[in-house]
Structure 1
Amino acid sequence: MRKSLLVIAFVLAAQISFAQAVPDSVKTYIVQALDIMKQNSINKYKIDWGTLYAQTLEEAKDAKTIRDTYPAIKKALASLKDGHSKLYEPEVINALKEMGYESAAAAKMPMPTGNMVDGKYALLTIPGFSAISNKDQLTFVDSIQSVIRILDAQNPKGWIIDLCLNQGGNLEPTIAGLMPVLGEGKSIGWADADDRIEFANYKNGMIIGLIDSTEHFIKNPYTLKKNDLPVAILISSKTASSGEMTAICFTGRKHTKLIGTLTLGLTTGNSPKELTDGAWLNLTNSKAADRNGKIYGGKVNPDINITLTKNAITDHYLYLNAAIKHIEKPRK
């Protein structure tokens, strides 16, 4: 009881001191940000919110403008210990909105590539991709399916999808692009703080936009000649965030195995919340779950482990060799 009273006293003292020192608009802004965290964080049951409110107010006691509060808010986000939440300043968001696909391409943003290995196996490399506009997302989807279309015309015995250097970004465009290989239906779910899972059911040609959360349809979605071929998903310690969740989408698919090493461990879902000045709290509010109901939240473990060397060429060969072995004799 005494400890509780001390915490309450500390919170009240911090609020009184803060209220006397900063403009009301600044206080309102900080409380709004903390309220969003308290209501939506995947770790909301693990946080002493009274203490966090008090500590954040104390950190921002010298703030005179909303921008002055950013360091305190970032520190509060770090206190959530999800490793994934982030504050994006208004100018960053505006730059992302203004930088269309053509500008991104001019800046040499990584794009999906593909080639045939030994003339038998379709190798598709998917990089991380980030864009806000629905138009740009749909263009990325089309670029993936264009590569798939070219490879499928060469009658592959199986598919190798390389996510080793995919460090994340937008999950929806990647899933939509890979839908011809992945297949429709329930492939990934999101578990909230109470471990209740809500599954996403994808249909080929559909993508959910980040901004308006409505359905956007691909004009000419591609369909594979054979949709039951073996698939090898290549992952590494650099596979992160939506790259990891793309791998999770394939977990449980028939004749499909994850090959490589443990991933980085950002298998959590983020939801952007806009603040009054245009900044975004990209807040972690869920953990990824595969189609079988397994909840992640940390690293993804491969089905087939690769012992890597320090030679990139050798490692690439080890990955491809393991993938080809799986395709030739797919494991259940």
Structure 2
Amino acid sequence: MKILMYSSYEFDRPIIENAMHGKLEFAYTDQALSEDTVSLAKGFEGISLFTADNASAAILEKLYFNGVRYIALRSVGYDYIDLKRARALGIKVANVPTYSHFSVAEHAVALLMALNRKIVLGQKLMNMGDYRLDHLIGFDLYGKKVGIIGTGKIGSAFAKIMHGFGCLILACDPVENEELKQQLDISYTTLEEVCINSDVISVHCPLNRESKYMFNKSTFALMKKRVIFINTARGKIVNTEDLIEALQDEIVAAAGLDVYEGEKKIFFRNHIDKKISDEIYTILRSFPNVLVTGHQGFLTNEALQGIANTTIANLNAWAYNGICGNELN
């Protein structure tokens, strides 16, 4: 089976190559799938996509016309592909249902700690020769209430880490994690109660109709004054303009974001000597109490290896018998 891997980068291509086996012939492009690049897939039976790609209904139709019948996602999330249209066209889609969920959970903790203990600001001041401590006061996490939105594998891993810090865990998820409830003292409640009572809120839910812009003017208004807000899930779960207003009003004391709703045009690209023409993103980055990382939460050796192994396994399952256990549609 001939496969075109879209959004292929220096950090993942060697790992994919090392994991390669079976009836697969790979080609690579660092370009994301879009209206402008869909023609690259002509002559390939399958493609592999990442979160930077756009597999809308219109693009899927062009992929089908070009001969594509299989799409292997290199992610857990699949909000960037129109599964309904793929199903109608007969294009099979599979994701990577799990990899090192510790990678994203630990990155969320890193953002929280860096913001709370003013690590970035402290380094900037020291580089200037200013070793005063006046602006670097944080707070003990021990005994604080940490609200977790989504308690799947990543949210659960984050909850266990926070429990280890001695935090009180509040959670919001339509499906309560019974195993997690047995392992630690966790209280499931509503989104509103999480917002009202939490000193820290960390987002770990998928992006769907219910979660899109879940955090907006109304939910930010409910939050405890000076909350720390962390999002390592999906950018469109948060209305960025409303987050900026909450930062300006000092409802949110600090925000750690590994995702951004307009990231497709920014992240995973080299913008040296180029101006990023996104006014909202520029305003967001201007806050000294906002820490943005470029969707790198998953970026560990263990996670990349897991993604590569499952992606290759999914493609080989199709190549050998046309059936894959991780199919989404």
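Read the figures in this text as sums done on the coordinates, not as results from a lab. Just so it is clear, the structure is predicted and the values come from calculations on it, not from any experiment. Cβ atoms are built from the backbone, for glycine too; each structure is taken alone.
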> With mean count of other Cβ atoms within 10 Å over residues 169-176 computed per structure, which member of 1, 2 shows the largest figure?
Replying inline: 1
> Just checking, which of 1, 2 has the largest value of distance in nm of label points 7 Å out along Cα→Cβ at positions 153 and 265?
Replying inline: 1
> With helix-only ellipticity at 222 nm (-39500 (n - 2.57) for each DSSP H run of 4 or more, over all residues; to 500) derived from the coordinates and found to be -10000, which of 1, 2 does the value describe?
Replying inline: 2
>> When distance in nm of label points 7 Å out along Cα→Cβ at positions 57 and 81 is computed for each of 1, 2, which one produces 2.4?
In response: 1
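Kindly point out which one of 1, 2 the value 42, 22, 17 was derived from, the read-out being semi-axes √(5λ) of the Cα gyration tensor in Å. Please report the intermediate quantities before stating the final value.
On the way: 1: 42, 22, 17; 2: 37, 22, 19.
Structure of origin is 1.
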